[in-house]
Structure P
Amino acid sequence: MSHKHLHWASNRTVSETNQFRVLSSELSVGDTSSEKGVLGFLNQISDITIAPNCSLKLQVDKDSVIVIIPLVGFLEIFENNEAVFLEPSKYSIKIIAANEVYEIRNPYDTDHVNFIQLNLSKDIFIGNSEVVLGEFNLDDNRNNLVRIGLDTLNYAEVYMGKFGCKKESFLTDEDSFNAYFFVINGSFEVNGMLLHPRDSASFAEINMLDFESLSEESMLIVLISR
């Protein structure tokens, strides 16, 4: 039996100082707080903004795969005194051990940076190294889904896309699957649910994810578990 649940952007958990803001989305389907969520491999999705010349130190409470996707501006990611530079249209996938600290810095003097962080279960990682850097081009693939981490993430499918107004797309399978749909910019109608910027929705045991962009330059992230 299929289930769906809408997660309003205004209901996200907020952690904020004058140096950063972290907005974390809930993941469960239904109203029972004990539910792990529609996607067993997705621990958390966070929308993070860092002020100019500031940094944010993060850690996880269990071994995890961390996916960082810059949306606005360059990022510097520090670990063990080594820096990785990321810009929009690139991403980082990295194993982070429990209680390991990593730091993300905004190198700009006047501009804020914004990025999405996915916290995923460690067992989905099948890369050959502990850090995988990749890139994608949403403009050249406009109105289509672009898969991220194809050769790195096992059984977890992560997609991004940029769509024009009134453009439709869908994912389908004869076997049922679970999905998590997150709106970055613009608005979408997804399986009959209206989502605005930073809203998200969970879908369990579905055979089709059907969505239409309702504005220009609409952007999304979709995660699938089959």
Structure Q
Amino acid sequence: MFDEGSTGSSAAFDKAFSRKFMEVGWQSLVKPFEALRRWEEFADDCLAGFPWDVDDYNNDLTLRTRLAEILPALEAEGHVAARDVLKSIGAADSRARVVLAREAFPAFSVDRWWLRRVPTYASRRFCADFRDTYGIEINARSLFDDDVVEMSRLKSTGLSIPEVMIHVRCEGLYVSSRPGLFYRSFREAFPDARGMRGLVSGWISGAIGDSKLRSGFIQR
């Protein structure tokens, strides 16, 4: 994996990388390790059954396209670190290809396989959005959906929402692996707890502890 602190990530390379991203229309400053981490997370999300929205999916594909344009150019300019990033991108590509295996958009070139192909499975919400947007059916299967179902089941046994959330974190369920994913699972599992979203967000981020999470639900 590409290491932010390695000699390959020189200040000059970081600056050149960020500049080229801005030149192709990227709206925010991005560093090599940030772009790599995002693509690696995309690959892992695909393997788990993509849990985000179609817009998120398309943004990640755009990121990959920009990487395909920028990194070879930087390597040609003498930035050896670009080669290291490309190797790490290739490792993430291998994971993503396992799921992005269905040809659906042949108008894109073969070397842009991430644009030509679609996932063979993903979360239910993503599948519905993708069908509505592109008219393409994808099998609904994901760890995210499994965990949301489990969270709802736990609540049906009599556990309070705070106890369910604490249990999910302690057990290390998939949705607890990233703050955004954990918050999204809370919203889907407990849509009626709209008024508690700020409290739960604070708990997930670590701003408040378990006891305040519990007492916050009791007070409301």
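Here, each number is a calculation from the coordinates, and none is a lab measurement. Quick caveat: nothing in here was measured; it's all calculated off a predicted structure. Cβ atoms are built from the backbone, for glycine too; each structure is taken alone.
Given that Cα extents along the principal axes in Å, derived from a single structure, equals 48, 36, 33, which label among P, Q identifies that structure? Corresponding structure: P. Among candidates P, Q, the computation of mean count of other Cβ atoms within 10 Å over residues 16-23 that gave 14.1 used structure P.
Computing helix-only ellipticity at 222 nm (-39500 (n - 2.57) for each DSSP H run of 4 or more, over all residues; to 500) across structures P, Q gives 0 for structure P.
With FRET efficiency 1/(1 + (r/R0)^6) of positions 136 and 200 (r between Cβ atoms, R0 = 25 Å, to 0.05) computed over the structures P, Q, the top value is the one for P, the highest of the group. For distance in nm of label points 7 Å out along Cα→Cβ at positions 24 and 144, the highest value in the series P, Q is held by structure P. If mean count of other Cβ atoms within 10 Å over residues 64-71 comes out at 18.2 when worked out from the coordinates, which of P, Q was used? It must be structure Q, since only it matches.
A value of 14.2, 40 was computed for Rg and Dmax of the Cα atoms in Å, for residues 80-151 alone; which of P, Q is the source structure? Derived from the structure labelled P. Looking at relative contact order in percent (Cα under 8 Å, 6 or more apart) for structures P, Q, the greatest value goes to P.
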